[in-house]
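Given below, in the form of structure tokens, are the structures.
Every number in this text was worked out from the coordinates using simple rules, so none of it is lab data. Values in this document were obtained by computation on a predicted structure and should not be read as measured data. Cβ atoms are built from the backbone, for glycine too; each structure is taken alone.
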Structure I
Amino acid sequence: MIVNPFMEKDRLLPYSGTRILQDDFGLTGAVFMDPTDKQRAWTVQGLYTPLRYRTVQGIRTKVVDSKGYVSFINQMDLEVLLGMARPGSNCRWTGRKYSEYGDHDFFGLCMDEEDLLDDLFDREQMLRGEYGNGLLPDNLQFVRRLHLEDFVDVEERLLLLWDGDSTTGMSPDFRSETITRRWSSVERYRASYREAQ
């Protein structure tokens with residue numbers, strides 16, 4: 001078990017203004033193999049706060065593969081893939097049994113809208129580091145590679161509309177809660193992992 005997210009909430013403190021956990025539980029850099037493709041390895045990049053509405057409410061983990069595709073995985077499935085838990089054994093923090101790939105309740109690598117927003121915010125922060133004043137130029141674009149679910153890899157081009165909040169006029173706008181007002185997805189297309197460079 002990585003952490004009991006219900007009993008050890010004091011260990012789930014995020015950095016201010018983000019959902020990135022301060023404690024990575026020694027997992028950053030850990031590697032596991034994709035359950036659908038044994039040639040594809042994933043490396044843990046960061047851990048994120050649980051979301052209450054999720055079926056599995058543990059920590060969320062952002063991972064990246066060797067070709068730059070990003071995905072997320074829930075805590076229970078990660079514990080299985082890292083060998084911290086065996087399928088069929090009891091999970092102490094959920095009271096359920098751990099599943100294995102192929103079971104109906106093994107979610108594996110996937111991203112929903114919240115994961116996509118967390119990834120976008122991370123990338124925005126990295127881009128800010130490239131500009132001395134932290135202000136992003138208008139019409140800035142970048143492409144991100146995403147693994148949305150099993151066998152669904154995409155590339156998405158994002159365009160910065162304005163590094164500010166149109167309702168307050170505040171610029172630059174560093175807030176995660178307004179990120180969808182700053183960026184627009186202008187193109188998304190299937191991009192095979194096997195064919196990617």
Structure II
Amino acid sequence: MALVAAIALSYSYSPLTALETGLGFALLLAAAGFLWLTYRRWPIPASDGSVGLLLGLLWSIEISINNFIAPPLPGRDIIDNCFWAAIGISMLVYAALRAHRANRLAGGLVAGIWTGLVSGLLACCMALSVIVFAMPFITRDPLNLAEWAALGTTSSAPSMAAYFAFETFAGAFLHLLVLGAGMGAALGFLGGLLGVGWRRISRL
């Protein structure tokens with residue numbers, strides 16, 4: 001939330017971007033409240049937290065490659081897809097194992113939600129940190145330079161840094177909501193079905 005506040009102070013340039021940072025702050029506050037309330041009632045298994053952190057580290061490596069190494073296309077897309085596939089398969093397999101062990105679909109679903117949320121939060125924080133602490137890398141990226149040259153004159157952003165601050169900001173919360181919690185819940189449900197089905201088939 002401190003990173004969101006720093007971005008708002010440094011790069012907001014319109015009511016829309018101020019609203020965007022306000023929504024981001026509210027989402028992180030809601031996530032913190034959800035984690036606190038849920039953990040008090042249903043403590044997260046250590047294995048779920050560890051897997052979530054490992055998957056979040058993979059997202060952070062992918063974000064670092066894109067922003068600090070900045071490989072050209074199509075290599076960048078291939079790298080992104082490889083990380084996405086590795087993380088998604090890992091979530092699915094882990095959820096299936098947890099459901100198989102518990103013999104409950106809910107075991108896989110809970111595992112998917114926790115690992116997705118933890119990994120998404122870590123990825124979100126990484127992307128926000130890049131905006132706050134590593135903006136020169138973003139503005140030196142050849143792909144970003146080409147995009148700014150094509151769209152800069154039609155954008156309401158006062159600078160390339162402000163434009164890409166909010167492009168990256170949106171990507172940060174995409175990792176939290178869609179690639180984190182959303183993908184984790186979907187793969188957790190599917191993994192739960194596979195794990196329970198695997199256990200029942202193995203009993204035949």
### Query
Computing helix-only ellipticity at 222 nm (-39500 (n - 2.57) for each DSSP H run of 4 or more, over all residues; to 500) gives -4500 for which of I, II?
I
### Task
Compute mean count of other Cβ atoms within 10 Å over residues 126-133 for each of I, II and report the one that scores greatest.
II
### Message
Once relative contact order in percent (Cα under 8 Å, 6 or more apart) is calculated for all of I, II, which comes out largest?
### Response
II
### Task
Check the numbers for mean count of other Cβ atoms within 10 Å over residues 110-117 across I, II and tell me which is largest.
II
### Task
Taking 1.05 as the value of Rg/Rh (Cα atoms, Kirkwood Rh) derived from one of the structures shown (I, II), identify that structure.
II
### Summary
The highest value of FRET efficiency 1/(1 + (r/R0)^6) of positions 38 and 70 (r between Cβ atoms, R0 = 30 Å, to 0.05) among the shown structures I, II is in I
